[in-house]
1. To test your reading of the models, identify which of I, II gives 17.6 for mean count of other Cβ atoms within 10 Å over residues 18-25 when calculated.
2. Name the one structure among I, II that log10 I(q)/I(0) by the Debye sum over Cα atoms at q = 0.13, 0.16, 0.21 Å⁻¹ of -0.55, -0.79, -1.18 was derived from.
Structure I
Amino acid sequence: MLRIGEIYETDLLVDYDEQVAFCDIIGDLNRLHRKHEDARVLINGMYSVCLIGGILSKLYPESINIQRSAKFIRPIYLDESYKVIVKLCDTVKDTGIGIVRVQVKDVKNRICLTVDTQIKNSRYFS
C-alpha cells in the first residue's frame, strides 16, 4: 500500500498471444495489433489500460475503480521494454477514495501513457 506521494515501479511485459486474444474478444481486426511483414506490432490502447488495471488490482486488492481516464501520448510496441510508475496522489477525506496516477515510460524515459484513476476502498484510503 502506498502513502500519498509514494511511488511503486514495475516493468511492463506484453504477451503477443494475450494481446491477440484481447483483440479477438473485442473484435479489433486492425492489423497494426498483429504480426505482419516486418512491421512493429502496436499494442492495443485499451489492452494497455487493462494491464494497468491488473497492476492496480495487485496493489489494492478488493477495490473498486470508480473513474479512470487515459491519455495516449506515444505508441507502446510489442517486444520493447517499458516501466510502469504508480503514484498515490491524494485521498478524498472520509470517502475511502484514493486518487492514483500511473505513467508508462519507454527506455528513453518518455511518457507513452498516463492513466488517472479513482479507487474506492476504505481499507486503504481513509
Structure II
Amino acid sequence: MEIKAKFGEVEVDGKKYERDIIIFGKEIKLRRKDLSAPKKPSYGHTPLTREELEPFETNLKKFKKIIIGKGFSGFLPIEEEALNYLKSLGLEAVSLNTPEAIEEFKKEEDAILFLHITC
C-alpha cells in the first residue's frame, strides 16, 4: 500500500482524501469526526474520542495495534477514555505525527492506521 500525505490531503494507492481516514488492513474508512465535534471547544481541535471509535469496534478487534497520526504538527487531542477503550479491545496504541505514523505503519503487518490530515 502506497501512502503519501501533505497538510490537508492524504493519497492511498492513488486515491486522494481531504479528510481524516482510518486504514484497517486494505479497507479505508472515513473518520466520523461528527461524533466528537461537540468536544472541540474544550480542546481547540476535534479530539479522538471513544464515541467515534465505537462504531468501528468489529474492525478494531481484528488487529493488535493502532498507529495514530496526530497531524503534521501533532495537534490531535486523544481522550484518555479513547485510549482506555482501545486497550480494553486488546489494542496497543501508538501516537506520532502523521508522517512518522505512516512510516511506522509500513513496518507493521497487523496494525490500523488512523490519520489526522486537517482540522
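No lab work stands behind these numbers, since they all come straight from the coordinates. On a predicted model such as this, the values are computed, not experimentally measured, just so you know. Cβ atoms are built from the backbone, for glycine too; each structure is taken alone.
1. II
2. Here the read-out was taken from I.
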